[in-house]
Structure 1
Amino acid sequence: MEKKRIKQSVILVAAVIVVIILILIAGKIIQKYTPTKEEKDLYEYYGLTDASSAAIVMDQEILTQQAIVLDGTLYVEYETVKELFNSRFYWDANENLLLYTTAEDVISAAASGRDYYVTKEKHSEDYTIVYADSQTAYIAMEYVKKFTDLAYRFYEEPNRVVVTTDWSEVTVVPVKKDTQIRWKGGIKSPILVQAPKETELVLLEGGEDWDKVATEDGIIGYIPKKKLGEGEKRSYKHSFEEEEFSHILKDEKINMGWHQVTTQEANRTVTDVIAAAKGLNVISPTWFYLNDNEGNLMNLASADYVNYCHSQGVEVWALVSNLENEEVDTTQVLTYTSKRTNLVNQLIAAAIQYNFDGINVDFESLAAEAGEGYIQFIRELSLKCKNNGIVLSVDNYVPTEYTAFYNRKEQAVFADYIIIMGYDEHYVGSDEGSVASIGFVRKGIEDTLKEVPANQTILAAPFYTRVWEETPKEASDDVEAAAEDYVPYELSSQAVNMKESWNMVSVNGVEAVWSEEDGQYYAEYVNDGKTYKIWLEDAKSMELRLQAAAEKGLAGMSFWKLGLEESSIWDTILKYMN
């Protein structure tokens, strides 16, 4: 009997254990398949840390950049505006001015004010246009919209601005049954927002069980696929009209040469220079350069020079440079609006006074921090050039990563011609090599055309080369000589004209050999223990460049500098200038 009771107790305990296990299993199953009711904190979701911040949701993407709300108005940091919405705004932190350049006007607004000026005409808004602190400027979103192809809506609790800049079609899907949008796909992910039946959502990405969607008010998350109806393609409606920018472009090919003029007396050589240059239709004398930090210019212009060129059917595009006076801080001139304005006004006044046909800007060796000011200078100069029928051309290096701030694409919007300086592949201080190998030139053309239309692009070619001189070093210790980067000679070079370089080859009794890779003749000789290497220029090397320009439909050619060429080179050039 006792054994029977024990057996029954064991069975009972076992049954209780089984029931408990079943209850636990059932609980886990129920828990697994029961959606969580946890709600995601939307302030955390958007990464908002204070009451004045506002999230930016642009084209169904939550950005790391944020806006701010000041006095009930939405503002976006200047750098964010340039990066995301409109790169044509320019903030002058030195003079607290916000500028925007259209095809016709420079529009300015001073910090902390409600007024803006279209050239000199005053306009007003009912909000402060731009706030500035010691770090940056904040531009009213409504003001940004005046000049930008975007739409936006602002929502509160939490603050967020939903911006549309992409006007392509989207797929809109209806909610078939009341549900929720969750932070991530899955019923255990926190709820972002309720999605009642018939709510319309933008479908961003389809999944196996969960689709990624966006709400009209800027919440992006996941919803069960089975709760959505059939998608419908829709287009955004907007009425923004893009500006049209015009250019002064010539019907004929540009056949241009730079004439280096360093004194007033040098202007008298123009008759000989033009007489030697067959078919030249544009000459660019080096008449102006920055002469102080206020934007004032040294002026070597001559009315007689211009009159003579016009009598010969040659246009004058006067060059302005920033290289001659080493005491000038170009960055300072370009980043102060008042100094840029002074510079622009002097150039235009001179162009009118001397009857120039064009202005050629040759600003080189700029610091990256001068980049925005430089582009604004081109914008401002271009408007006054256009108003006076003056052609504006701008000289540029071949594109590289470290010269990207020259922003050739934006230059081409405002300037008439962009000139590729297709030379100085090798230069003083570099390794020895060609000044302008054909591969270097072709790549320069191709990379420029990614940003600039061909009919605005001019290729510049050299009328000079470099003679490289290797002077053997004196005997050094074995450790130095064994070093991997040890060079047993001192390297120097000098620029020489076409005729002089060929004379050096002839006098030293060597024969130049054609280099298919460089597209030039190459010569090497030893004289007085020194080795000389020359990549030569002649009609054959020049023709390859002319062909490269013609194949890409470029607007013409320019040459640095007149007077260094062999006279016969012009016959080759003329073949490609029709």
Structure 2
Amino acid sequence: MSELRAVLKGITPPSDEQMSDIKSFLEKKYGSDIVLAWEDDKTIASGFKLEIGSVVYDWSLRGRFTQLKDALADLPFSNGQIIPLIKDMVAGWTPQALAEEIGTVVSVGDGIAHVSGLDHAAYGEILLFSSGIRGMVQDLQADRIGCILFGDEQEIEQGDTVRRTGKMAGVPVGNDFVGRVVDALGSPIDGKGPINADDYRPIESPAPSILDRQPVNKPMETGLIAIDSMFPIGRGQRELIIGDRQTGKTTIALDTILNQKDNDVICIYVAIGQKASSVAQLVQTLRQHGAMDYTIVVNASANEPAPLQYIAPYAGCALGEFFMNAGRDVLIVYDDLSKHAIAYRALSLLLERSPGREAYPGDVFYLHSRLLERAAHLSDEKGGGSMTALPIVETQAGDVSAYIPTNIISITDGQIFLESDLFFSGQRPAVNVGLSVSRVGRDAQTSAMKSATGTIRLDLAQYREMEIFTQFSSDLDDTTKHQLIYGQGLMQLLKQDQHHPLKQHEQVILLVVALAHTIKDIPLDKISEFNSALLKYIEAQAPYISRDIEQTGKLSEENRNSIIELAEDFQKRVVEGKARLG
């Protein structure tokens, strides 16, 4: 067994009695095979420091005051109790021989610091650099560790000391975060002052177990008829929004947030790698519609370093779990996970990890699975709260077979695919009915919505096939012409202006009217105006219909017949010029 070398540092050499006590301590702690040497250190004003490898026992005056400060930090007391409490504590307080592991910065750059000497640091642990900058352990090697930095790397130099904190990365959470814009570390960036936190949660935590969950069976309505009718989203579901850039992905997520007004749902929007101007515009839209009253925005914009973009979705998820565990319903949007994966790839390459497909590291699947699996509908024993995740992924030229899209498709419970051709043809939201799917299906719909949707997906599928077929034929029979007109009317029904989500009863009424072929005589360019005017007409003539649907979640046969009769009557009045649109 090799000898262990210990170095005692101070400004005044210890007495023989002190040296004997220190040797006894070392023999008891480490055994007899240890060599103790003395070294002058003018930086230590009083007392000693004992260094054994990377472990430091600080018996200096500064070290004893640090222990006292830490001992006082966790005690709850008011200002009037401070002086007597400190007097009582100091009178009966004795410094302890506490080991502290200290490392040294080997290299720093590009948001990464390599540190030697911290042999017992754990993956995900927070380290504190001498400049006050914090970092998180992300790579463990035999001779050094890799750490991502949560601050300005210019303040860290080679040779700086690094201390372990023993704490995992986390963010402050609490009810006061609602209505605020924060960064990935939970610090406010909206200029409205500090936020009082109720708790502190680790950004990484295990997903709820199977026994802690219950089936997804309550709707999380988006207010978009194209989605709620055919691809319903349930509370606790993970539904991917996927498509090329500039196809309306963020708009769908934003409209879903706007639709949660008065639904007692906490919404969290996590912006990853977005332009600061885009995030500012989104926050302004939320404020204009009164949605910031129940929304938290977590922003790690494009000018933020990759470490902050990497932890942003986990920080947002930790905020969501605080409310979910309190029995609340939460909607969280990750916009977008493509940029999140790119930030993680940059960190992994800088940490010298082996690249795999498309230069992503081998654990990129786990990167997103451990995030999205935390979305759940908790069991009643756990409070019955839920967290619904809407991750967004950007594709290149509609390629859903790329690495990141296929990974996230396999993790989520369905996807809403947005198509560029539909978007630029004016069909907005540009939902591709054929490629979109919800694996929860009708379990996440109310009885009224199930009854109203009928065969709309089948009708649209038949229309798409017939539309392709009729491109090669100019001679169409009357049945085919009627089917085409009906299908075109359904496509017009699915068009919806942004930031104007529809309530459940409005969607039910429009679906019932459309599937009853009531709008077949309305010109295509007038269908949107007709639908808006029809909703006002039915609300004026029979307000009990909307009230029954919203309160019971059911569509009675009597109400269905009343809707169709009122729609036919209104259509007749429009055709005869007795009622005006708009």
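Computed from the coordinates by the stated procedures, all read-outs in this text should not be read as laboratory data. Keep in mind that this is a model prediction, so the values were computed, not measured. Cβ atoms are built from the backbone, for glycine too; each structure is taken alone.
Each of 1, 2 could give mean count of other Cβ atoms within 10 Å over residues 188-195, but the derived value 17.5 comes from 1.
Could you tell me which structure in 1, 2 was used to calculate helix-only ellipticity at 222 nm (-39500 (n - 2.57) for each DSSP H run of 4 or more, over all residues; to 500) as -8000? Traced to structure 1. Assign the value 6.3, calculated as distance in nm of label points 7 Å out along Cα→Cβ at positions 172 and 316, to the correct structure from 1, 2. For distance in nm of label points 7 Å out along Cα→Cβ at positions 172 and 316, the value 6.3 is produced by structure 1.
Figure out for me which of the structures 1, 2 the number 19.7, 67 belongs to, where Rg and Dmax of the Cα atoms in Å, for residues 220-483 alone was derived from the coordinates. Of the options listed, only 2 reproduces it.
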